[in-house]
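Following are the structures in question.
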Structure I
Amino acid sequence: MRFLLSFLCLCVLIGCADSEKNLIPSSADGMETSDSEAPNRTLPKGFKKYWFNGEAELTSFTLSQERYGEIRNGHAVQIFVTEDFLPEAQVKANQASEETVSVLKLNNTKKFVTGIYPYSIMTSSFAPIERETHPLKISTSVQEWCGQVYMQLNNQDAYEIVSHSYFEGEADQSMTLEKTWLEDEIWSRIRMNPEELPTGDLAVIPSFEALRMRHKDIKAYEAYANIKQGDSMSTYSLDFPMLERQLTIWFQSAFPHHIEKWEETNGTSPSDTLRLKTTATKLKRIRLPYWRHNTVSDTIWRDSLGIK
């Protein structure tokens, strides 16, 4: 009898421990974050006409980037384009086949100068179009004269992440994380269907750029998400209390939900009172198959984006 009572108590304790592991929700409003159970996406009318016409959408932004406690002027460019993607190999396919899926690819780039040396940052995400799943792949690289860092996520049964850095204590890392929301997936969800955006208390893996630039542990953090919908313009915000990080994105309420502006705030230390904001405001937007415009004479297209 004593053995039976001890066994029952142990079962109760294990059950309580398992419940405590899930105190931080990975989704809000009941939205499912498991890729295996993700529903098919209902695309707005005109989606295929806009995104499957053989062109990419390029938007330039004037950038005021906080770095080392000062604001640096630069520019950002977001390139959205649809591609055929091989989910097993996790690479762009040379052509469509029964093995490929359609993705909305985003290359989000930043360029600015700190003193004498430049920074170049790029994050790529590959978000499935037909199903409400997390991106199949995300990668980020940061180059500057001191060195470079690279981080990549592959969406398999779990998130398989590798990170390479020239900093002591970071060096080469590999890890597996449970699937949850990703800050880097927010941009593509806005463009495909803002109604999918998670709200409320969440567990979110911050942007890879923020993790590497701020030398933070690669993991999910507690966050609070909020959306404000307007007739013409809406905003989406993410707040990470432990990181003193906030992100706010302004986008057009109507399809194709163009992104017009964003702001980032990062605390550099617990005593930081400056709270300098990184801001990016739309400069120009064009649509064209940029990969075909690679001659010297095609440099004129950069004038159309307002960048040098």
Structure II
Amino acid sequence: MTTVLALDIGGTKMAAGLVAPDGSVIAHDRVATPPGGDAETLWAAVVGLLDGLVARTGTAYDAVGIGCGGPMVWPQGLVSPLNIPGWRGFPLLDRVRERYAGDRPAAIHNDAVALAVAEHRWGAGRGLENVLGMVVSTGVGGGLVLGGRRIDGSSGNAGHVGHVVVDPDGPACPCGGRGCVEAIARGPALAAYAVSLGWTGAETGVDVAAGARAGDPACRAAFERAGRAVGIGVASAAALLDLDVVAIGGGIAQAGDLFLDPVRAAFAEHGGMGFVRRCRIVPTGTGPLAGLSGAAALVLPPDDQPT
């Protein structure tokens, strides 16, 4: 039996878990990503999280898997997440390998790539060959399984659907571009748009979701706008890649139909050809801990993916 120590790092939270061979999470902890933290402050948060989980559970593990927001230099694991400015070229894989892996297998990939592998293996894409996994949270990431195999691209950054341009005259994106899906649909952008329309509640995606459920028009408009951006981006990806399914996870996606309904409506409007329309858009089948299952999927056998 292989148990994986899994780490999932995003702009808002860091999560760690122990994951079984079937992708189920045995135990997990999470902490907030230190806002504005420098490289070593962020690393200290990772150490505290992993040390705490290992000490609390006392469970032995056989491998280490890491999912982290991108971009990164892969497979070396030098990470530069757009939403974690304290890490630029940070050697995350080497640091984790040195402290936690030893002679155990260890691997890293973009968090959305890891999610796509998990969804293909255990979740919404099980039994299908062509899967786009998306994380819609502090940022918007994507990962691909095509023809049953993980797609890395020349630098390991294939699948970044969050940086498909859906509005050339739209807002500036953290990537340096303009009008990307991420510029419109990521949590901070969604909240800022609600505020611009008069929302006076707390400025987080969770609070905007609560406001939308309560009928606040600014919050509902923010979700409509974010969902439309994702739906247009997905229509483009499905036309390019002939996808079977798109599995969406992350904090914003946890709003459920409040988010997915406008995603699907925009997809239906912009996905014109029959082979595009056959693509389904669904929540992650591996659930709210999909990021940890995905990190573990990078190292769990049998692993026929390139490493």
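Read-outs: derived from the displayed coordinates by stated rules, not from any lab. Only a predicted model underlies this, so the values are computations on that prediction, with no experimental measurement involved. Cβ atoms are built from the backbone, for glycine too; each structure is taken alone.
Overview of results
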item: Relative contact order in percent (Cα under 8 Å, 6 or more apart) from the coordinates reads 20; which among I, II; result: II
item: Test item: FRET efficiency 1/(1 + (r/R0)^6) of positions 178 and 266 (r between Cβ atoms, R0 = 25 Å, to 0.05) calculated as 0.85, pick one of I, II; result: II
item: Computed 29, 58, 11, 2, 0 for P(r) over Cα pairs in 20 Å bins from 0, in percent - originating structure among I, II; result: I
item: Structure with the greatest value (metric distance in nm of label points 7 Å out along Cα→Cβ at positions 42 and 290, set I, II); result: I
item: Label whose coordinates, when helix-only ellipticity at 222 nm (-39500 (n - 2.57) for each DSSP H run of 4 or more, over all residues; to 500) is calculated, return -4000 (choices I, II); result: I
item: Origin of the derived value 2.4 (distance in nm of label points 7 Å out along Cα→Cβ at positions 58 and 250; candidates I, II); result: I
